[in-house]
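Heads up, there are several structures right after this.
Each reported figure results from applying straightforward, stated rules to the coordinates on display, with no laboratory input. What you see is a predicted model, and the numbers here were worked out from it, not measured in a lab. Cβ atoms are built from the backbone, for glycine too; each structure is taken alone.
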Structure I
């Protein structure tokens, strides 16, 4: 590291984005992921579409 740093030309908040949404990684067991991917392929859809449909079904139950 340097002994001193020069910040006279720095801009506060230059990279700040108030509407930025951070999406954390989701950890899924390999067996669960394999099952869901096979299910999606069997239905001719994507894993994302399969999960969205699951959310719709859960919401409809409440």
Structure II
């Protein structure tokens, strides 16, 4: 798996800047909130985590 630390940081910053809660994102993407938190902190670096991070970047157009 590629290093996702930059992407994770950009996603977290985007959510914080826009006031987007993890619970709303988790609900929309049908992901457990704790799993989403683990993806964003790097605690979980599975294929599912990578796919979810990629989906978040594409959906929110984070650059």
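Values as computed for the structure displayed
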| quantity | calculated |
| --- | --- |
| With Cα extents along the principal axes in Å derived as 29, 24, 17, matching label from I, II | II |
| Test item: mean count of other Cβ atoms within 10 Å over residues 15-22 calculated as 11.1, pick one of I, II | II |
| Comparison of I, II by distance in nm of label points 7 Å out along Cα→Cβ at positions 7 and 47 - largest value held by | I |
| Computed -21000 for helix-only ellipticity at 222 nm (-39500 (n - 2.57) for each DSSP H run of 4 or more, over all residues; to 500) - originating structure among I, II | II |
